[in-house]
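Trainee: As structure tokens, here come the structures.
Read the figures in this text as sums done on the coordinates, not as results from a lab. What you are looking at is a predicted structure, and each value in this text was computed from that prediction instead of being measured. Cβ atoms are built from the backbone, for glycine too; each structure is taken alone.
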Structure P
């Protein structure tokens, strides 16, 4: 499968974060076997950015690696991989904070060109789980529920613990969600960010991206 991302930025916009080295590393044998893949990580980062409470990297990085230790060739590679995660987090936050708020998810596409959103929604819901009690408030508000339920419903595609009908999504509605998942999920992220920012004055942390150190000559 290949990742699907938006077209490169215009000359007046910053270049998008290069996610290829990160994706390659997550798929490599040196990353923990059950670590997140690139699409799941992108959903996870989006969930962290838009959530009701800030979550510091020391609380969420272990989840990326499934609580195992990643193996890096050297300090420079470690800085590159972790730095790319932080840069993507900042990129998502900047896009959502812009006057014309936007978010472009990283989804997989299979050999037929079909977009696969299951990994992304699984990652988003893992971020929700880090602040589950705070997130429950979104379902008590009709606007919040309208934005959150589509993500939960799509997460049911990779989880036996979620039944769309239990959250009020009928089979025809689920079919419509699947058909329009790319645009619906991105719109939900933009809406959820506005929803929580209107209710929380706590700013999201901007992550300091480490500069990759020179690789050892030995």
Structure Q
């Protein structure tokens, strides 16, 4: 599968039981980049059941009754007294994710609610936009969202509070499962593992 990003980067997604032939796919990416006028290079991305060399872990959360408990110190961005600090938070978290979401907000686009936590009169963590879709068999699935805590405020429980608040949001809307991806070795990966998420494979990139 081919994906061409606006910045001129071609991504080639490989699906197959065997490992990819990177030299063949790299040449394919080069041809696609040339034909589509993408000068930013190319990447090959594939899914694996082994962690060796992986950049991301694909994880699944199955909701339970314990996920509907409200969480203190987490609130919706809309109406938050420190909402005007969200732009600074997004810039400091960057380079992708929240800056992109903030720009969409400024353009008047509403993708779903964003939950935030505040400390020292500023937003220091956020998760969003939150949304659900109806998946196979009619199951309600909570979609992935941007999730981050400012580096200067990590290790204080803000991330766990935001995660659990987002789960309560999904549970209240009938979600049965949530699928997401975490960068290997990241703080988010450690949090998800401690919260009991199941690993369903790994994402590799070259």
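Trainee: FRET efficiency 1/(1 + (r/R0)^6) of positions 76 and 180 (r between Cβ atoms, R0 = 25 Å, to 0.05) was computed and gave 0.75; which structure, P, Q, did it come from?
Mentor: This value belongs to structure Q.
Trainee: Here's something else I'd like to know. Ranked on mean count of other Cβ atoms within 10 Å over residues 20-27, which label among P, Q comes first with the largest value?
Mentor: Largest value of mean count of other Cβ atoms within 10 Å over residues 20-27: P.
Trainee: Given a value of 1.5 for distance in nm of label points 7 Å out along Cα→Cβ at positions 44 and 84, point me to the structure among P, Q it was derived from.
Mentor: Among P, Q, the structure yielding 1.5 for distance in nm of label points 7 Å out along Cα→Cβ at positions 44 and 84 is P.
Trainee: Match the computed value 1.04 of Rg/Rh (Cα atoms, Kirkwood Rh), for residues 100-155 alone to one of the structures P, Q, and report its label.
Mentor: Among P, Q, the structure yielding 1.04 for Rg/Rh (Cα atoms, Kirkwood Rh), for residues 100-155 alone is P.
Trainee: A further question on this structure: When you work out distance in nm of label points 7 Å out along Cα→Cβ at positions 164 and 196 for each of the structures P, Q, which one comes out largest?
Mentor: Comparing P, Q, the top value of distance in nm of label points 7 Å out along Cα→Cβ at positions 164 and 196 belongs to P.
Trainee: Let me ask something else. Where does the value 27, 23, 15 come from, among P, Q, when semi-axes √(5λ) of the Cα gyration tensor in Å, for residues 36-147 alone is the thing being computed?
Mentor: Source structure: Q.
Trainee: Here distance in nm of label points 7 Å out along Cα→Cβ at positions 28 and 68 was calculated and came to 1.5; which of the structures P, Q was it taken from?
Mentor: P
Trainee: Using the calculated result -8000 for helix-only ellipticity at 222 nm (-39500 (n - 2.57) for each DSSP H run of 4 or more, over all residues; to 500), pick out the matching structure from P, Q.
Mentor: Computing helix-only ellipticity at 222 nm (-39500 (n - 2.57) for each DSSP H run of 4 or more, over all residues; to 500) on every structure in P, Q gives -8000 only for Q.
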